[in-house]
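These are the structures, in structure tokens.
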Structure 1
Amino acid sequence: MLRIIGNWQPNITFESKAASFDQWPERAIFIANHASQLDINASASAIPYPIVYLAKDSIRKVPVLGLLNERVGTVFIDRSNPAAAKKSVDGLIKTLGRGISVIVYPEGTRSDDGSIRTFKKGAFHLAQKAQVPIIPLHIHGTRRALPKGSFRVRPNSVHVRFGEPIFPPSTDDAVSLNGFVKQGQNSVEKMRVWHLKHVNSPD
């Protein structure tokens with residue numbers, strides 16, 4: 001798909017030395033903005049590890065799709081009860097232990113205009129429970145190449161910028177979690193602003 005838009009490998013930048021590949025923690029959850037179906041391709045191409053996704057627990061019940069997601073290590077989350085939450089954390093640790101990274105698009109849906117919607121807490125809740133850091137990234141160019149609601153793929157360059165790892169709070173409470181989520185959103189927002197200022201192609 002990236003070859004079709006003329007950008008088989010995204011242009012990759014780092015917010016700082018601490019954000020570069022060689023500084024990444026051994027285990028982490030990646031979070032990214034979401035404006036196009038091509039974000040999946042851009043993420044998979046930019047992250048130098050195999051990745052799977054965080055999905056709602058209800059996906060398990062979808063014929064074929066649920067089984068396929070389970071087989072490749074997708075982490076399912078159901079925060080409706082403590083037992084389910086523990087199961088999600090156990091699944092996350094198991095997936096990370098297999099050398100597979102987990103990526104989440106915390107907005108929960110694709111953005112229509114490139115602005116970043118309020119992040120949902122699921123990925124941050126898991127990171128806090130499992131005590132693994134978050135690595136934020138911002139994807140630029142995919143919305144122009146394949147906007148939400150469109151089936152027409154247009155040529156456009158794709159850029160991915162990685163931010164510094166964000167470590168979860170040691171305390172497990174709502175105030176700490178909300179602060180953790182805000183840190184993640186602010187980091188992705190900051191990288192979006194950088195892309196808008198420094199990249200000469202549409203987002």
Structure 2
Amino acid sequence: MLKLYYAPGTCALASHIALKEAGLAYTTERVDTKNSQQTTPAYLAINPKGRVPTLVTDRGILTETPAILAYIAQSAPAAKLMPADAFEYAQAQSFNSYLCSTVHVNHAHKGRGARWATEQSSFDDMKRKVPDSMSAAFALIERDMLKGPWVMGEQYTACDGYLFTLTGWAEADSVDMAKLPKVVAHRQRMSERPAVQQVLAVEKA
């Protein structure tokens with residue numbers, strides 16, 4: 001059985017939603033990141049990166065959200081969490097990679113500056129930049145990447161849970177949501193899905 005290590009309020013929510021949507025058998029274990037459980041020897045033995053999500057499978061351990069989402073989708077093809085067409089699949093991977101490599105990193109500059117610098121002045125400068133960088137990223141998603149009603153168009157995919165997860169950070173990052181009607185509508189649409197409601201109930205418990 002699959003086992004997902006997650007922490008509330010993190011990008012692990014996307015993998016959690018995908019597992020629920022896929023209908024796969026899985027268990028979860030909450031990682032107390034507020035008390036740095038992710039840096040303990042016990043957790044580092046599972047995921048040396050000291051991050052969430054981590055997905056334990058019968059073949060080994062997977063990390064990184066795009067990889068985990070792809071694995072879940074291919075493990076439950078009937079759920080159609082990724083497009084079957086090769087080009088559309090690559091487009092979905094491109095979208096998830098953008099969320100991982102750009103949007104998430106933009107957000108992390110607000111509170112994780114120590115990953116890139118050592119001076120308080122650098123931390124402050126990075127934090128000031130977050131509203132601009134996050135706003136620019138979401139403007140691009142709104143204009144060019146979110147096809148509607150779902151990320152890939154008519155078909156719901158694992159991309160949608162990932163976008164939902166990162167959209168949840170946008171307002172706190174001072175992104176003007178009034179300028180993102182498609183993104184806001186997508187978030188509302190996602191919040192109405194039973195799988196999303198069930199996962200949020202678990203993570204908020």
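Structure above, values below:
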read-out	value
Relative contact order in percent (Cα under 8 Å, 6 or more apart) - highest-scoring structure of 1, 2	1
Given -15000 for helix-only ellipticity at 222 nm (-39500 (n - 2.57) for each DSSP H run of 4 or more, over all residues; to 500), calculated: source structure among 1, 2	2
Value 12.8, 37, calculated as Rg and Dmax of the Cα atoms in Å, for residues 84-131 alone, assigned to which of 1, 2	1
Entry that produces 0.8 once distance in nm of label points 7 Å out along Cα→Cβ at positions 4 and 20 is calculated, selected from 1, 2	2
If distance in nm of label points 7 Å out along Cα→Cβ at positions 60 and 148 is computed and equals 2.9, the structure in 1, 2	1
Origin of the derived value 1.4 (distance in nm of label points 7 Å out along Cα→Cβ at positions 36 and 140; candidates 1, 2)	1
Origin of the value 1.5, where distance in nm of label points 7 Å out along Cα→Cβ at positions 92 and 164 was derived from one of 1, 2	2
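No lab work stands behind these numbers, since they all come straight from the coordinates. Note that the structure is a prediction, hence the values are computed from the model and not measured. Cβ atoms are built from the backbone, for glycine too; each structure is taken alone.
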